[in-house]
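K.L.:
The following blocks contain the structures, represented as structure tokens.
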Structure I
Amino acid sequence: MFFMKDNPKNKIKAFTLSEMLVVLLLTVIVVGLAFAILNLVQRQMLGIQKAYDNKTEHNQLKQALWIDFNSYSRIQWISGSGELKFDGELQQTAYSFKQGYILKDRDTFYTDLIIKELYFKGSKVDEGSIDALELSISSNEGNAGLFFFKKNSAENFMK
């Protein structure tokens, strides 16, 4: 271009190649750190969500068992099928204890709780009528467990 010849005022201001490479390198480092931090935060959030879901599941199971223990007059444990049967005057329900979950009618509680002990009139029993139940976590993650009991009616003492 003949009109730009020897005229420094018409020169286009631009960055050099080395300046662009430095900016590009810094951008890559900043973006990489941002994604690494995002990954760490997502893992923490996932851990918090799992703990919350587990606690919610335990609370729902605890509430359902307390209601059933206080609503039904007869509670039977059948060890062969792993079933806890609640019988009342008007209705009945059952809990099936499986590996990794507990079924109650149409409800499924995904939990690692297992039956630790069964009691009837203060004595440990293996099968039959019960009035207290102790659940514990199958893995050894502390001493977390649940204990349920009911007040026996005169019908239970007549047997």
Structure II
Amino acid sequence: MQWIPGDLIEANDYNPNSVAPPEMRLLELSIEADGYTQPIVAHQAGPAQYVVVDGFHRQRVGKKKGAIRQRLQGYLPIVVIRHGRAGAADRIAATIRHNRARGVHGVMPMTDIVVRLLKAGWNEADIARQLGMDDDEVLRFKQVSGLPELFLDHRYSRSWD
């Protein structure tokens, strides 16, 4: 675990989680009262640049909430994922694994992520395995996307005559 200046930590552009205002206030209270009990998980994108993999809302509280930012002197606790996980698809999968282990995702943000991983060259089996989904769940997200090109390689069963 390292303490890094918050200005060097940026949000990712794919987080499917949203936190309702009451839960956000509870997170703020938790960090004020208990401190950071979980560090922010990040990818080191450069010598002085970190991108959040897990903990978007924790980093937001640490940057925006004046009393917390002041107490921490602008620093945030982070742990850095393995350096071999630098690919965007790997980082997205890591974010989803962290999030799914804790709770729920919105349908449209998850649909966007499945589409993004398919376009990055992942197949349905990779997505299901890496994101902890079953095959039907991946198929439903593809269907929700409404993008016919996602079904070009799909194996269909024979129809009834």
Structure III
Amino acid sequence: MSSRLSKIKRWPSWFLMLVCAGVLMFLGTQRDSGPSTAQERIEAISQRLACPTCDGESVYESRSPGSQAIRQEITRQVADGVLTDGQIVRMIDDSYAADLKLIPSATGFDALIWVLPVAAFVAAVGGLIIVFWRWRREGSLQATQEDQILVTQARQDKD
């Protein structure tokens, strides 16, 4: 009876943790309003693109002529106000032979980059839950009379 009572007492705390986790995940997914000025927008876009001539630098960080040309194009597109940030990134990326995007898209094959680590984490946590549940269940088993006889015989044979 006490085992059943302790299980009943545990459920509200688990439910509360689940609600808290859900609220925190919801709050974590809410995005800020994004860049508010044209200059902030230019910086945000240039941070999403790789320098075409440098290794491991964004257009925002690099001072190479190629990056300066890309920044000028970004500035021109932002000033026109016709294209969205994503469209500007796609247009510039399409105009170069190399892939300039530093952040992979969330569609198609690139989506696996975002999904696989989460899926692996969920599978690992699920596996741990199953293993701990089995260990706990096996730990609560009682030895039968036959088990005790086998142990007694093994001890006698050892001596």
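K.L.:
Given structures I, II, III, which gives the highest value for mean projected area of the Cα convex hull in nm²?
P.N.:
III
K.L.:
For FRET efficiency 1/(1 + (r/R0)^6) of positions 40 and 112 (r between Cβ atoms, R0 = 30 Å, to 0.05), which of I, II, III scores largest?
P.N.:
II
K.L.:
Suppose distance in nm of label points 7 Å out along Cα→Cβ at positions 16 and 80 works out to 5.7; of I, II, III, which structure was it derived from?
P.N.:
Derived from the structure labelled III.
K.L.:
Let me ask something else about it. Looking at distance in nm of label points 7 Å out along Cα→Cβ at positions 48 and 88, point out which structure of I, II, III has the largest value.
P.N.:
I
Every read-out reported here was derived from the displayed coordinates using simple, explicitly stated rules and does not represent laboratory data. Predicted, not measured: the structure shown is a model, and the values here were computed from it. Cβ atoms are built from the backbone, for glycine too; each structure is taken alone.
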